[in-house]
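Once you scroll down, you'll see the structures, which are given as C-alpha cells.
Values quoted throughout were computed directly from the atomic coordinates according to the rules given, and no laboratory measurement underlies them. Quantities reported herein were computed from a predicted structural model and do not represent experimental measurements. Cβ atoms are built from the backbone, for glycine too; each structure is taken alone.
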Structure P
Amino acid sequence: MAIERRESDLSDPIRDYLVAQGWTVRCEVNDCDMTAVRGEELIVIELKRNFSVDLLVQAIERQRLTDSVYVAIPVEGALSRRDRYSKRWRGIETLVGRLELGLIVVAFPRPDAPVVEIVRHPITETKPRKKPKQRRALLREIAERSDDYNTGGAVNRPIMTAYREQAIFIALCLDQFGQSTPAKLRALGTCKKTQSILHRNVYGWFERLDRGLYSLRPGVREHIATTWQKVAQYHSTLIESTCVYSIESE
C-alpha cells in the first residue's frame, strides 16, 4: 500500500543534503518553504506532495527573489531508469526546464532511508525579473534567525520568525534579570528593535511598569520553555555566558 507523503516529509532529507554541502538552511521564511544561503548564493525550494500547477505557480513567483528556484516532490521506492524515461517524467523534466526551474526528487526506497536526487538544476535567467526589496527582506530574515527551528511544508504549526525569536530572547532576559529598560536589554545583546517589541507586545508577554520600564508577565517563562524548547535552550545558554562574562569582567 502506497504511503501518502506530506510536504514536511521532504524537509529534513533536503535540509541534511544541503547542510552537508555547506549551505545554511532556513525553513518557512517569508512564505518560502525552504531557503538556503552559501556565500552570495541564495536558493529557494518549494515542496509539494505531487507535481502540480500550484507548485509551478509558487516556484515562478519565487523567481522574483532568485534565479535558483527548485521544486521538490516525493517518489515511493527508487527513481528507476525506466521511470526516468517514461513519458510522464520526460514531460515533467521538459516543463520544468522550459520554466527555468530546478527539480529535486526525494525517493523512499525504505521508509527510514530517504534519498535526495537533484534531477535538474535551474537555468540562469538573463532577463531582469527579481524584486530587490523582497530579496533583501528574505536574506535579512534568514540572517537574523539563529538556527532552523521550522519544518518546511508543515501546516497548522506556529512558525519561528526572527521577530518571535528576539521576543523570546527579551523575555528570557527579563526572567533572568528582572524588570529592565530597553537600553539595558540591548546591552545584554537584544536587537535594535527591543523597544518596539516591548511596546507593541504582540504576544502579550510583557508588562509596562513605568515609562521605559518593563517586566515579564507570570507564566510566560514556562510557556516559552514548553512551546519553544530549542529556542529557549539556545538563548538561555547565551544569557548564562553573558552573566559569566560580566562577572569575570568586574
Structure Q
Amino acid sequence: MKVSTYNINSINARLPMFLEWLKKESPDIVLLQEIKTEFNDFPFFEINAVGYDAKVLGQKSYNGVAVLSRHKMETVCEGLPDFTDENARYLEVVVKLPEAKVRVASIYFPNGNPPYNNPDDTSKFTYKLNFMDAFYKYALKLKQNNEYIIFGGDFNVIYTPDDVYNPEMFVNNALFKESVRQRLSALIYLGYYDAFRMLYPTQNGYTYWDYGAKAYEQDLGMRIDYQFLSPQLADKLISVKVDKNPRIGEKPSDHTPLTTEFAL
C-alpha cells in the first residue's frame, strides 16, 4: 500500500501537473489539503479518468480537503467530530483494500498566526489550540479500536528545531510555539508514530518552501506535513519519501508530497 499526503494549494490551479504526478507515482491513496474549491467545482471527471475515486470536503477559495483512492472507500467524518468549525479541515474515510481496511484522515490544521494588519489578534491562535485539543480527544478514542490508521496532512507545526532551516526566526511563530509543539507531542505519547522520523531520525525532511527569496533553491524549508500511524500500521511501514519533483515543476504548490509504503 502506497499513501501520499500533499498540500496542493489549489487543485484546479495545479491539475495538469497533479494528473501527471498521479499517473507516474500511482499511489493507492492520496490525502489532499488546501484544495481551495467547492464540491461542485472539484475536477472529479479528470481524477476518475486516471483511476481514482474522490471524497471531498470543499470550501470556496480557502482550505478544503480530499481523499483519493484506487480502491473502494466510504466517508466516515466530514469535519472533526465534536468540534464546531465553519472551515473544511478534516475528512476521514475507510479504504477497503484487498488485504485490509485502513482508516485515513486528510487534515489541514489551522496556521494560527495573526493577520498582518492586526498582530495583537490572538483569535486564530486560540482556534488552532482548540482544534488541536479536539483532534487529540478524537485520536485517543480511535486508538482504542486497534485499527490501521493514518492521520496525514499539513499540521502547520514545526515539531523540533531540526524541522526548520532557522529555528531562531520562528520562536514567536504559531507553528513553533511551545504550546503547539506540546500538543503534537501529546499525539505521539498516545502511541501514534511519525512515519518520516521512524526511518529518518536526523534528516531535515522539509516538505514546504516559501515561494519568495529563492527559498527552495537555498533549502530554506520546514517540515510541517506529516503522516502519523497507529501502532498496528507502523509495524508495516517499509519506506518514506519526500518527493521534491512536484515542487520544482511548472506552477508548483509551495508544499511537496510525503509518501509512505506499507507491507500489509
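With distance in nm of label points 7 Å out along Cα→Cβ at positions 104 and 240 coming out at 3.4, pick the structure among P, Q it was computed from.
The read-out comes from structure P.
With mean count of other Cβ atoms within 10 Å over residues 88-95 coming out at 13.1, pick the structure among P, Q it was computed from.
Values: P: 13.1; Q: 23.8.
The read-out was computed on structure P.
Which of the displayed structures (P, Q) returns the greatest value of distance in nm of label points 7 Å out along Cα→Cβ at positions 120 and 208 on calculation?
Comparing P, Q, the top value of distance in nm of label points 7 Å out along Cα→Cβ at positions 120 and 208 belongs to P.
Match the computed value 16 of relative contact order in percent (Cα under 8 Å, 6 or more apart) to one of the structures P, Q, and report its label.
Structure of origin is P.
Please state which of the structures P, Q yields -13000 when helix-only ellipticity at 222 nm (-39500 (n - 2.57) for each DSSP H run of 4 or more, over all residues; to 500) is computed from it.
Checking each candidate, the match is P.
For percent of Cα pairs over 32 Å apart, find whichever of P, Q sits highest and give me its label.
P
Computing mean count of other Cβ atoms within 10 Å over residues 96-103 for each of P, Q, which one ends up highest?
Evaluating mean count of other Cβ atoms within 10 Å over residues 96-103 on every structure, the highest lands on P.
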